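Following are the structures in question.
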Structure P
Amino acid sequence: MALSDVDLTVNLYLEGDKFFDLLKAAIRDWQGGWGHERERAAYALELYQRSLTILRDHLEKVRTRAEGGFFTAEDQRILDRTQEKLAYWEKKLAEITNPKTAAVKN
């Protein structure tokens, strides 16, 4: 077994809410702490951003497939729900990375 064989997979549709919530909490809790805590927050932020990119790319592929005619009502429901989740987590990212936005909303 090689170290490169040790991977973790997170299903962003089924587990994304918990995953993003954990990352959001880590970023908020550690961004102003000790050096090693700030490093953890930076890593959590990187994971958060990469995950949003993956979700965004997936939605684009699904939309392209839909335009080709391979689409059902259930597919549309899943696409809409995933789009809503993406928008929600992008908004949360903006809140935790821009303290001025968060201060205005509180």
Structure Q
Amino acid sequence: MAQRVVVTLFDDIDGGEAAETVVFGLDGKSYEIDLNQANAKKLRKALAPYLEAGRKQSSRTGKAYKLTDLSPDPAAVRAWARSNHFDVPPRGRIPKRVYEAFAEAN
């Protein structure tokens, strides 16, 4: 016995039949909304000035950068920490307290 599954999209704004699913993101979260052609056009028109002024997210990280200041070189922090008798691992994450002490000293 064969089955035929029909998926009907309904416009999430006005409840009518939708033509497409639009995917967008804001504040680090992804959203999707089913819209008819007119509502999809309205959404794209409303977002256009922000898309033109914004920049695309780096595809390497997949996440937006939240820190805008320059962090000290980890090698320099490790060397400083060892010379000041802090216990730091040879690789991996440097404890926050070590970064804080480094910042205070420099």
Structure R
Amino acid sequence: MYISLTGLKPKKFLSYLKFWTLAIPSFTQAQSSKGNFSVSAKRIKGYQCTVTSWESRESMLEFMRSGAHFEAMKQFHKIATGRTYGYESDTVPTAEEAFRLLMEKGKDY
């Protein structure tokens, strides 16, 4: 199974509003995307974090490059900073484990 971790930190107050208008449709899209096993979100230390699990990395990339998520990615640099990390695993991490991995191994965007 492929695990994808994302932590986004909106840049300013108005960015939070724009973030949520993009995040909610992206979250909904992920839930119904082919190959998705689970989607969760939690705010940790100012980061809006998501943990998704997928049948394969290819399934995750197909989701990432389509629909609401693709449109949200176009707006990302205007409204937020963040980190991502993906890896193969037999288990889905807790939100706290995911945040630790994101901070230790994630790539800045």
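Any read-out appearing in this document is the output of simple, stated calculations on the displayed coordinates, not a laboratory observation. Predicted model only: the values in this text are computed from it and were never measured. Cβ atoms are built from the backbone, for glycine too; each structure is taken alone.
Numerical summary
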item: Distance in nm of label points 7 Å out along Cα→Cβ at positions 12 and 84 - structure with the largest value, from P, Q, R; result: Q
item: Entry that produces -15000 once helix-only ellipticity at 222 nm (-39500 (n - 2.57) for each DSSP H run of 4 or more, over all residues; to 500) is calculated, selected from P, Q, R; result: R
item: With relative contact order in percent (Cα under 8 Å, 6 or more apart) derived as 14, matching label from P, Q, R; result: Q
item: Structure responsible for 0.15, with FRET efficiency 1/(1 + (r/R0)^6) of positions 4 and 28 (r between Cβ atoms, R0 = 30 Å, to 0.05) calculated and labels P, Q, R on offer; result: Q
item: Answer label among P, Q, R for the case where Cα extents along the principal axes in Å, calculated from the coordinates, equals 52, 49, 18; result: P
